[in-house]
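Please treat every number below as a calculation from the coordinates, not as lab data. Just so it is clear, the structure is predicted and the values come from calculations on it, not from any experiment. Cβ atoms are built from the backbone, for glycine too; each structure is taken alone.
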Structure I
Amino acid sequence: MSEKGMCRTVTIGVIAYNEQGHLPALLHDIVMQSYPHELTDIILVDGGSRDKTKVIMQSFQAEYSDSFRSITVLDNPGRIQAAGWNVVLENYNSDVIIRVDAHSGIARDFIEKAMGCINSGEFVCGGITEMVTADSTKWDSTMLKAEISLFGAGIAKFKRNPPVRSYVDTVSFPAYRKDVTDRVGLFNEGLIRTEDNEYHYRIRKAGYKICFDPAIRSHHSIRSSFRGMIMQKYSNGEWIGRTLLKCPMCLSWYHMVPGAFVAGIVAATAAAAEGRRLPAKALWGAYSLANLMMSAAAKPEQPTDACLPFIFLSLHTAYGAGTIRGIAGGLLNYIRQSTER
């Protein structure tokens with residue numbers, strides 16, 4: 001297929017590790033896709049799951065192998081996300097590859113809309129990913145409000161709802177023409193949480209644009225516990241810090257804000273301990289005002305929503321502390337490697 005040719009065949013790639021609770025729903029969404037099944041390949045990659053994830057994949061393959069162009073079940077010895085997607089990239093053979101996370105769901109016309117966008121002349125595209133909760137408790141609803149708030153983690157365009165197509169730095173659940181993946185190559189397996197940022201940076205550097213199309217719709221389940229959400233933000237922040245040292249152009253300015261906030265807290269606290277309290281008062285005053293305003297903007301409706309200011313503070317502190325640790329750890333590794341040369 002030439003770069004200007006029409007794309008017909010598509011591969012859906014899904015990697016999973018211990019996702020028996022979410023994978024069946026995603027596989028059902030794939031079965032229900034409006035795009036012709038005879039033009040659709042499916043590659044399912046298991047990262048050594050200890051639950052029934054691989055059994056679910058194999059059962060799906062056995063049941064629907066005659067319904068699709070092909071269904072393949074593979075192993076991911078590297079276990080991490082980047083290694084799993086590299087397994088997909090090394091084994092697909094269609095005009096377009098679409099990446100979908102096992103913890104997610106896709107609209108019935110998801111593939112159809114993605115292929116339509118690609119065939120309109122785009123090389124990489126993705127759309128809106130709505131954040132949802134697996135359960136419907138009041139506490140889950142409160143955590144969701146924090147997750148989708150601009151003050152929480154909702155600043156990325158694919159988590160919001162802009163009405164028109166536009167070009168962006170990154171998208172969720174992207175579709176790539178094979179021309180792109182052949183040229184850009186594999187994901188960087190040295191990155192755990194930021195492999196998308198780095199891959200999309202290389203795509204942009206290669207001269208391709210990344211199209212955001214709001215007609216392409218999916219959803220992603222947030223962490224089901226407060227502790228799980230905090231640990232996720234801490235880990236995300238740590239890999240932002242590590243990536244900053246390896247590929248600063250991969251990141252956006254908003255990735256740095258929580259780290260700067262935590263660094264400011266430490267500096268202001270140290271100054272206050274020496275009697276200079278104005279920086280601490282200014283920092284905490286400005287943050288508290290912004291926190292309360294954004295908590296109100298999240299439209300609190302139930303008693304658990306009173307925890308939003310605390311949740312926001314926890315998310316920012318965890319992400320920022322992780323970023324600082326990532327930077328420190330990366331610098332120590334660099335120094336250690338330099339002394340060993």
Structure II
Amino acid sequence: MRELLTKKQLLTNMAVASVVLLCAMLACSLIGSQQISVLNVLKGPGVTAGANPDYEIFVRIRVPRVCLAVIVGAALACAGAVFQGMLRNPLADPYILGVSSGAGLGAMIAIVLGIGAGFLGLSSQSVLAFCGAMGSVWLVWLVGRFAGMGQITPLLLAGVVVNAFLSAIIMFITAVARSQDVLASVLWLMGNMTEQSAIVLWLGATLIAAGIILLVRLTPQMNAISFGEEEAIALGVNTRRVRFLTFVVSAFITAVAVSLSGLIGFVGLIVPHAVRLVFGPDHRQLLPMSCVVGAVFLLIADTIARVIVAPAQLPVGVVTAIAGGPFFLFLLCRYTRKVSLLNK
């Protein structure tokens with residue numbers, strides 16, 4: 001009966017969170033530098049092309065951007081929750097295995113070399129960013145496994161070293177590249193909700209949703225591992241297999257998200273902490289709630305980036321960093337005070 005009530009509570013929380021997400025998506029779709037009328041949007045496209053500009057702005061510009069923010073925010077927050085739980089490190093984020101530096105290097109190579117060809121509607125920057133992200137993750141996992149036979153500490157150290165090495169290559173390319181290429185690279189590295197085609201959004205959403213579903217199915221094993229390695233093994237959990245699957249899937253959905261939007265910080269770091277403080281550490285609830293809260297957080301941040309300096313637009317990564325920094329310090333102080341009170 002207790003387990004049934006727990007599942008009922010999980011479903012209730014997710015239902016409420018989903019309603020909040022849908023309301024936020026609708027509200028953010030109506031907000032922008034150009035005011036639009038809901039009544040005009042409901043009238044449809046009109047008889048001739050461009051007859052109803054409000055409808056065109058809503059359907060062709062704002063809705064795809066809102067969907068992209070939701071997809072990316074959910075992926076980054078989910079990956080952050082997984083890495084923090086599996087590595088048992090509160091400072092872990094989706095980029096801890098070298099995803100950021102690998103993706104950044106791939107995107108810079110595409111920009112500097114002027115590669116124009118893409119794949120399935122994706123730009124060359126997105127394709128090479130994805131390849132670079134997955135390549136760096138593979139390198140980190142290979143080095144960490146060779147150095148420590150799958151232990152956590154060698155894996156983290158390998159991630160730090162690979163990140164530093166690839167970041168050095170990025171700085172070298174920045175120093176020798178043309179100024180316009182450097183500007184384009186920096187804007188990509190800051191993170192932007194650039195316009196994507198419908199097929200790209202569907203492909204990205206499908207891949208990320210599949211990864212999140214797989215991670216949610218592994219949450220009972222993740223709960224066992226969070227109590228300790230020995231306890232999980234005693235419960236019959238293959239810890240090495242679970243860690244491998246969670247790391248690979250989390251890195252994959254992060255790479256997909258980065259290839260669509262560039263590097264966006266703090267979403268995967270502060271959102272899981274905020275959800276954990278409110279709803280607890282149970283991964284069965286932590287992962288799906290982190291997805292929803294991460295989607296809402298990035299959606300609001302992108303809306304602010306669109307309107308705060310209109311008609312110009314800020315990179316959304318700037319907004320998440322400005323909002324996320326103080327919020328993370330607040331969470332850190334609150335958590336530290338709570339721990340100190342419990343230890344007295």
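Supply the structure label, taken from I, II, corresponding to relative contact order in percent (Cα under 8 Å, 6 or more apart) with the calculated value 18. The value was obtained from structure I.
Supply the structure label, taken from I, II, corresponding to distance in nm of label points 7 Å out along Cα→Cβ at positions 63 and 327 with the calculated value 2.7. For distance in nm of label points 7 Å out along Cα→Cβ at positions 63 and 327, the value 2.7 is produced by structure II. Hey, mean count of other Cβ atoms within 10 Å over residues 239-246 derived from one of I, II reads 17.2; which structure? The correct label is II. A value of -15500 for helix-only ellipticity at 222 nm (-39500 (n - 2.57) for each DSSP H run of 4 or more, over all residues; to 500), calculated from one of I, II, originates in structure I.
For the structures shown (I, II), distance in nm of label points 7 Å out along Cα→Cβ at positions 23 and 279 is largest in I. Out of I, II, which one gives 13.5 for mean count of other Cβ atoms within 10 Å over residues 15-22 as computed from the coordinates? Here the read-out was taken from II.
A value of 31, 16, 13 was computed for Cα extents along the principal axes in Å, for residues 215-254 alone; which of I, II is the source structure? Label of the source structure: II. Of structures I, II, which gives 2.5 when distance in nm of label points 7 Å out along Cα→Cβ at positions 199 and 231 is computed from the coordinates? Structure I accounts for this read-out.
Name the one structure among I, II that distance in nm of label points 7 Å out along Cα→Cβ at positions 135 and 263 of 3.8 was derived from. This value belongs to structure I.
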